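Visitor: Please find the structures below.
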Structure I
């Protein structure tokens, strides 16, 4: 071992000996995956396997491994717990309440994503993994309800200025379907004409000159997100 390496190892060892309390904190990641179905905003949950939270659901998450980069961990977790490996994840924030984890001090970093459920099939179903309507969630394991609520709040703040919601929809959609998604997220009924005016001013949409098919209502015109916005925030349509 080189002298410089020996000195570096010595400094690390001395730091751990002199301040051991700072080297007994774990880091975890939790994934908040939003989808849209049955005119409701949905989130992907898994049954907690901890006895302290028996019968409660939690967000897919895990501890960050000692040899793992922070931003690599949520993709590994999502692959292991859901089988999905084609989802872009955005870091939201850290949650570090002292008593948030029963095993000890664990600081978690939340990541979130919006996906089209039909084009991102779950490959696994262990621990009762499935989609839940966010409006029906009252309690989750750990502090995951707080994490979920924080991500919903972030989503509500962003959707009026950024083309995020299109990740929840198929490639082609009607303005009626688009308005339904917005209303599901903000939980408010929007005026039809005002909504369409707002969307028109954004200039996000491309008119496909096509009509809906197999709809009980009067067929509406179909649109898609313009190509220049299709990779917004790293999320791409298949």
Structure II
């Protein structure tokens, strides 16, 4: 899965931001993130359990390739164009992305045993929760931490491309371990970054800026969650016989 949310550093002055503003923003962020995960799960199950949809999306490689390309466009549109679109448009794009990602993630339900999917999901939820809480409450400045993790993510992507030609199971295992660790770190960093954004919101909890900040924040954490889940499955999941 693509980690598409912009990793640019944000101002880390968090001096006078009220707890109410932070709580209000994070309520919306987690609500949107949860909604996105539910839509993804429903879409994945719908495709995996429907012979008709399986024929449409898996009968040839073209439909899934189109979905993947559209996904990339949606992430780039949201992360790079968030200041130029309305809150309503951002919500529609996030919703559409969650559904399309569910179509791609239907492969998980086709390949892995049901119990492995459940274990990986619950493990992801627990680890994600711990790291997000850390990012929310830590007093450390994580700006440099984010840059280090972004470099690590780039390295994982390069290693994955290399392994497409090498086909090493050892390298595959190593990539999966580092993938989990990197996205756990990015979970903390993204949460910390969202906390910083709360101090500069205009219009209060009901303003358009706050609504867009909640959606783009939910997108970043959603991507972290999905990637942790998928990397966990790669080295912990048991495939169907």
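Visitor: Work out which structure the value 19.8 belongs to, where mean count of other Cβ atoms within 10 Å over residues 102-109 was derived from one of I, II.
Guide: The correct label is II.
Visitor: Next up: I have -8500 for helix-only ellipticity at 222 nm (-39500 (n - 2.57) for each DSSP H run of 4 or more, over all residues; to 500), calculated from one of the structures I, II. Which structure is it?
Guide: Checking each candidate, the match is I.
Visitor: Between I, II, which one scores greatest on distance in nm of label points 7 Å out along Cα→Cβ at positions 30 and 214?
Guide: Of structures I, II, the maximum of distance in nm of label points 7 Å out along Cα→Cβ at positions 30 and 214 occurs in I.
Visitor: Given structures I, II, which gives the highest value for relative contact order in percent (Cα under 8 Å, 6 or more apart)? Intermediate results must be reported in sequence, preceding the final value.
Guide: Values: I: 20; II: 38.
For this comparison of relative contact order in percent (Cα under 8 Å, 6 or more apart), the top structure is II.
Visitor: Taking Cα Rg over 2.2 N^0.38 Å, for residues 158-229 alone for each of I, II, which is largest?
Guide: If we compare Cα Rg over 2.2 N^0.38 Å, for residues 158-229 alone over I, II, the biggest value is for II.
Visitor: Separate question: Consider the structures I, II: one of them gives 17.4, 52 for Rg and Dmax of the Cα atoms in Å, for residues 38-149 alone as calculated from the coordinates. Say which.
Guide: Here the read-out was taken from II.
Visitor: Using Rg and Dmax of the Cα atoms in Å as the calculated read-out, with 18.1, 57 as its value, let me know the right label among I, II.
Guide: The correct label is II.
Visitor: For Cα Rg over 2.2 N^0.38 Å, for residues 46-93 alone, find whichever of I, II sits highest and give me its label.
Guide: By Cα Rg over 2.2 N^0.38 Å, for residues 46-93 alone, the leading structure of I, II is II.
Any read-out appearing in this document is the output of simple, stated calculations on the displayed coordinates, not a laboratory observation. Model, not experiment: these values are computed from the prediction. Cβ atoms are built from the backbone, for glycine too; each structure is taken alone.
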